[in-house]
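Quick note: the coordinates plus some simple rules give every number you see, no bench work behind them. As the structure is a prediction and not an experimental result, all values here were calculated from the model. Cβ atoms are built from the backbone, for glycine too; each structure is taken alone.
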Structure P
Amino acid sequence: MAAFALDFLWITAALYAGHMAAYFGLGWPLAWWNRRHPERRIQTDRRGEDHARAEIVQSLKALVPICAMMGAGLTLQRHGLTLWTPVEGWVAAAGMFVVSVLLFDAWFYWAHRLMHWRPLYRFHRLHHRSLAPTVWSTYSDDPVDALVHQGYLLVAPLLLPIPPLVLIAHRLYDHLNGQIGHAGFEYFASPTARRPWPLVCTTFHDQHHELFNYNFGNFFSVWDRLMGTLHPGYDRKVEAMTEGAAPSPSRPGKTHPAE
């Protein structure tokens, strides 16, 4: 038991340090770049940066349960207390990375929809205070909200033969996707981010913060398209930006419940 506890503590501490390095290591350059390109701001009538300090403080808190869940999953796997042993070989590892990304995208969509359910929304409300998200908004969550959205990090090592390095690579990819997706400035609009392609750009999640009831997905727009929760103007907006139009607000008026 002592060995298990010690492993859990050092793995969780290492994960937290890694998350901090990734959070600030990407956040500072993105924030600097955004200041140099104000014309790429998606919501031109809001400045999310005014709330950056509060978002950073909350993110430092929310990352504790996220890293603890991932640390617990990896510790259980390290001690052989999982359903499967991790696969071996680069081909199998690459395949498991793809499987993990697809499964997490489904997990995130339905967890996100769940947190918008009225009895649970009080745990998600904090994240939606960021009406115009920034690079610092990614982990600005209530701890319960963080546990629900990122509970996959505990479950995956228990139920999947996923190697530790693959789960870490998955987490890094999710972090990059999340921080860029909350950046509030659009640089990645392209044909691959709209129909018929399943990928998304920053505008996708920005519309969720702006309009609340649309675009619940994470890596892809597939679940939103299937379930009818994609913002009806998303594809047209991405197409316009791809053709050179500047980003602009999506809403005709103030429709967000926080306003």
Structure Q
Amino acid sequence: MMMSLASRIGAGVRHNLADVGAAARLFASLLGRLPRALLRFVLVREQIYHLGNKSLSIIGVSGLFVGFVLALQGYYTLQRYGSAEAVGLLVALSLVRELGPVVTALLFAGRAGTSLTAEIGLMKAGEQLTAMEMMAVDPIQRVLAPRFLGGFIAMPLLAAVFSAVGIIGGWLVAVPLIGIDAGAFWSQMQGGVDVFKDVGNGVIKSLVFGVTVTFVSLLQGYTCRPTPEGVSEATTRTVVLSSLAVLALDFMLTAMMFSI
């Protein structure tokens, strides 16, 4: 009984290590093919449009309502201490440091990540990737690399849009609705937000999240079982793994960035 349990645990660990090794090899292959993918930037541009422009609606609407909620909650909390004018600073710091990159990455995984996984998975199920290999076309170079670059470029742009729209949403609630002075709202924000420490760290986070979510999406699609059930399972794994990876990386990046 104990030997059977130990063998099952060992088989599971070995299987997981094999998956990690396969993912590392695919990531190294992707990185090696990126310079050549940039030479055909028209393919990358198409992916930026597909992953970025088509995600603008959900990013913009979500950012607006997050800004609304932040301004309301911030006002109710800060007014207890006589600092209601600092609601603009609270909204800006919350968005550019944390909520902008993190919520954008989670939305990106749910919208663009699942699209990437399903697209690659269906190409594998339809044997299109195998056909490319038979015609001496590298599927990693032709299919995966442009999508990886597209996600890497689109993610920080979407995070910036999310933060900007969220700040506008915070202003709409704080100034016209609640009645906070507009000059105090913007001056507190200007004086308290550091471009390099706050905005710069947020940009770094969004770049890391873009690499993570895009790679997880491509990996799940490229390694899924070539069946409808396999594609469905891979799409679900993309959302779960991407979300967990984003939250774990956010904790580690925040601990490193703001402890220095």
Which of P, Q yields 25 for relative contact order in percent (Cα under 8 Å, 6 or more apart), as computed? P
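Assign the value 39, calculated as percent of Cα pairs over 30 Å apart, to the correct structure from P, Q.
Values: P: 28; Q: 39.
Answer by label: Q.
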Ranking P, Q by mean count of other Cβ atoms within 10 Å over residues 76-83, the structure that comes out highest: P
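Have a look at P, Q and say which one yields -19500 for helix-only ellipticity at 222 nm (-39500 (n - 2.57) for each DSSP H run of 4 or more, over all residues; to 500), as calculated.
On the way: P: -19500; Q: -26000.
So the calculation was done on P.
Here mean count of other Cβ atoms within 10 Å over residues 116-123 has been calculated and equals 22.6, so which of P, Q was it run on? Can you show the working numbers first?
On the way: P: 11.8; Q: 22.6.
Derived from the structure labelled Q.
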Which of P, Q yields -0.74 for log10 I(q)/I(0) by the Debye sum over Cα atoms at q = 0.22 Å⁻¹, for residues 148-187 alone, as computed? P
